[in-house]
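No value in this document is a laboratory result; all are computed from the given coordinates. Note that the coordinates shown come from a computational prediction; the quantities given were computed from them, not determined experimentally. Cβ atoms are built from the backbone, for glycine too; each structure is taken alone.
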Structure P
């Protein structure tokens, strides 16, 4: 049997092997994507709003681990909290018993949440939190159906995937959970029709859809909550990405004064270190599910509520409060919109710029003119959503800014800056973005060369596995 190396030895002696190890043992198609885009850097560290490569170059990280690094990378307060737990040698996870830190985390989260929730079910991840919400809703109501919005993203495990409104994620994994039905996001009439049978346990909705940063119509969420109340359906807010300060409120639901029956949290709550999730639940719902000693452990998670996760979350909440990061997200987000919304009027390929707090997106579309429009359509036929990579790739290579195309078949570029991002970096991103958009609009030959190169790589990738735009 081979000797397992110490972690310190691995970090010191095997840097540079990341892609080879991934291709051999993990996901070679992800490796193909990263290399095709030229994102195959050797990352050596992270600090605040930045990633640092092996050459010491700093990249503004607007991907933010899909929103995990809300307070920035390697925040010293979270490191200190984790060290405190390790040094204390706590009696972690007694299972038939309870511990202090998880209870304090529940206390703190519920103090920040609307009064409609009064208890917490610990989880490890966002998708696990959504799975728990499905179970709790069905058990509390005795109803089978669950509604979700078209184009929603609630996770990729089987239950959460059953609420995922994007076929590219669902394809090949069926049959999924029965009784899960989509309604159009923003359409109250469609929701009311789906609720009419009074057999719906819950309507699960993201206050802002994370996939393309799609904001709801002004009266939609409060109207959805009212219709759920009238039909005896639980109203569930998935705040996995929008929560913990991201939109300029601690919870995005505060923008509309919502009082949901269940709230799902994760991502930024972790401080970027230990996976942690939380399901905040109304007392009436909680008591219907856990209604006897026999049902006291009918839902749980082996690692849910462990001391390291709770400590990381508590430290994250403390940093957010002390550094005023919720107000900062609102202020920096307003600045980002102020700087980038004029692109809609300046460039014909920019269809819309939208956002809430530090959750931002730009949507691109076909240029006018027969030749350029035909070229755009040809590239899109080869690989839908490819045009948006004309923004992300030069941002990365020419400006050292990492961001993402917001999903399959979407010409939407999305940014989730850390809440600690500096104003100077917001301005740098806005200036770089305009430079890149201008270049994409005026150089159709570059569009063609880049498009066909990526399309060929994607076609080769599909022969060995599904390509991702």
Structure Q
């Protein structure tokens, strides 16, 4: 058993609940555990005797509310001081990435070094005051605030160096910035023109449930119109995902075969082949599968997940050999695995896809943040940058296939932290613009990240992030659209100014 004291009486409030809290083990893989409040402490009962860390949504003064974690800690009778352990882990992250990025002796980083020293000194002072919970909590929170600010400053500096190198080498001469737009966009020529003026490509969702609502029906009309309209506008096209077994994507008639994997497999194969054959000449890249590791209504085994992945990638390659084939990772920190052991941790799935010799061209990676659902809690820029680096170690190009954040606090009461976290201030048009452009710059600074796709184009109740669009429901633009246009023009001009 692990116990973490939060000291809520020391002029700060603990997280409003433990939704999304989980334990992590080796390689930050989530582990099953019971987590609850008891007598002012968070009590964790993991199903392992190995050291574990606690990850939870945590408010940090002056920075916002983000998903943070402790280092991996052994079982002990004495409770751990949660703010202190969160600060300890942040300092460890800073040290690791500073070494990995070669920034210890890099010139021009005096301010960053001073901020890291402040975080370290406050942490040491907190350790010295451990017998005084009030003082220790105040100093640990101070260390955490300095550490998170230093992490984002370090991520931005690293990105600026590599963005400059990428521009100088002509790395932005190919399509790299896109947006996800529903097929209905084809009904508005003005909307298509607006997309073409701001982006290089458009990703069109191919939802199996909508394409084949009944077994004999194949409703490709809206997709055909959208592909044609975007192609005429000169936009490069990405389609998919072709296969997604989440509840919003699977046709109702498929549930008749929920105990017959062979029938599901064959229906999926026919759908992939038919769809790619119909649009293969127009679409430059396909997302063959998305989220199979995290969310499937049929409870596929690991072997079945791999079979479906292999089939979708190979059929797409065979049917459209000139198109790029991507395998998409959703909820990339894998929180879902702590609740459902039938799923597969995202990086393990990615590693197995590579090791299995599946023929594909790159990984897709989704970063959707700021809503209360598990897997969508906000992460800081250093965590995101580090995860991209970790996936790159598998040797495949990376495409950010979905990048989004809300423009106002979703489902929030206004009386406390946003249910999915917030960055520096409550979500607003300007916070959304700053967040998305910051993530775009960090992702595109990495030479192995080939494209970034923002999602969605317009606000809609059916979106994962209802108010996460670049345009409002009436198609009026939000500040984020102008910021992305300005960023793209700056990259194409080869200037930071």
Review point. Cα extents along the principal axes in Å, for residues 325-364 alone computed as 35, 13, 7: which structure among P, Q?
Key: P
Review point. Out of P, Q, which one gives 14 for relative contact order in percent (Cα under 8 Å, 6 or more apart) as computed from the coordinates?
Key: Q
Point to revise | semi-axes √(5λ) of the Cα gyration tensor in Å, for residues 301-436 alone derived as 34, 19, 12 - corresponding label from P, Q | key: P
Point to revise | FRET efficiency 1/(1 + (r/R0)^6) of positions 277 and 333 (r between Cβ atoms, R0 = 30 Å, to 0.05) derived as 0.25 - corresponding label from P, Q | key: Q
Check your understanding: 3.8 is what came out when distance in nm of label points 7 Å out along Cα→Cβ at positions 77 and 405 was calculated for one structure; which of P, Q is it?
Key -> P
